[in-house]
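Structures follow.
What follows is calculated from the coordinates using simple rules that are stated; it is not laboratory data. Here the structure is a predicted model, which means the values were calculated and not measured. Cβ atoms are built from the backbone, for glycine too; each structure is taken alone.
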Structure I
Amino acid sequence: MAIGPVEYLILGFPGNNFTGRIAPALADLVDRGLVNIIDLTFVGKDDDGNLVTFEFDALEELAEFAGIDGEIGGLINDEDIAYAAAALEPGSSAAILVWENAWATTFAEAVRDADGVVLEGGRIPHELIEAALAELAAAI
């Protein structure tokens, strides 16, 4: 089975300021075939710091996630949830998302067929890229 690179992301929402605007943007990526959702879990801490987990159909703010196509469930485990929750302050929540970068499947297969291996990879935070690009523009 051909599969593109798989990534995970933990999105924090301090103070539970979750507006749900993520769901339509994520659905658009899925609908355009750019990503495939593999798993999605929501975690939080109540005001006393106790861990809670919830499905997208448990809260009105998350209802839009129900319409996103994907193989949601089973990959994120209790250890992953505990890891994500460790970074949360009481009264905050997070979404743990695992997806396949479907857009890169052909490239990933070509790398594997050429016996290539990923030696390192990572994401550069938006704030750092924004600052670096501003510096470059100013220097030109």
Structure II
Amino acid sequence: MRYLLDVNALLALGVIQHEFHTRSANWARSLAASGDPELLTCSITELGFVRILAQAARYGLDLSQAQSLLLRVKGEGLARYTFVPDDQDVSQLPSWVKNAGQVTDGHLVRLAAAHDAVLATLDTRIPGAFLIPVSTQT
């Protein structure tokens, strides 16, 4: 299985101080134990990772440090990371997208599907996405 990480899932994997780091890291370890997992990123998720880390004072990172952390996560992670191009336009949004807060989630669900993957998230409100489990069981 291939998983496109949403921004929060990518943050949780990459930032030890993130409230869901342990949950996400356990999931990634369980994937690694069961084979050769492939985690996908895209422009939205990578830019979101850098933007949030560079803006959130609690992490204490500047823009350059956030970029370096992302590159390190992708290079040293438990899984193989693949960057996928984003060729989905607004006409590809799922029918369940009804408000502005769902646009990015809907876009990422469709982008994942276009790359034979599923969106991996910590958000229970995204139809068709894979919810990263609380336990290490996947």
Here distance in nm of label points 7 Å out along Cα→Cβ at positions 5 and 37 has been calculated and equals 1.0, so which of I, II was it run on? II
Winner on mean count of other Cβ atoms within 10 Å over residues 13-20 once structures I, II are ranked, highest first: II
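Taking distance in nm of label points 7 Å out along Cα→Cβ at positions 85 and 117 as the criterion, which structure among I, II has the greatest value?
Checked I, II; max of distance in nm of label points 7 Å out along Cα→Cβ at positions 85 and 117 sits with I.
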With relative contact order in percent (Cα under 8 Å, 6 or more apart) derived from the coordinates and found to be 39, which of I, II does the value describe? I
Comparing percent of Cα pairs over 20 Å apart across structures I, II, the largest value goes to I
If you rank structures I, II by mean count of other Cβ atoms within 10 Å over residues 21-28, which sits at the top with the largest value? II
If helix-only ellipticity at 222 nm (-39500 (n - 2.57) for each DSSP H run of 4 or more, over all residues; to 500) computes to -9000, which of I, II did it come from? I
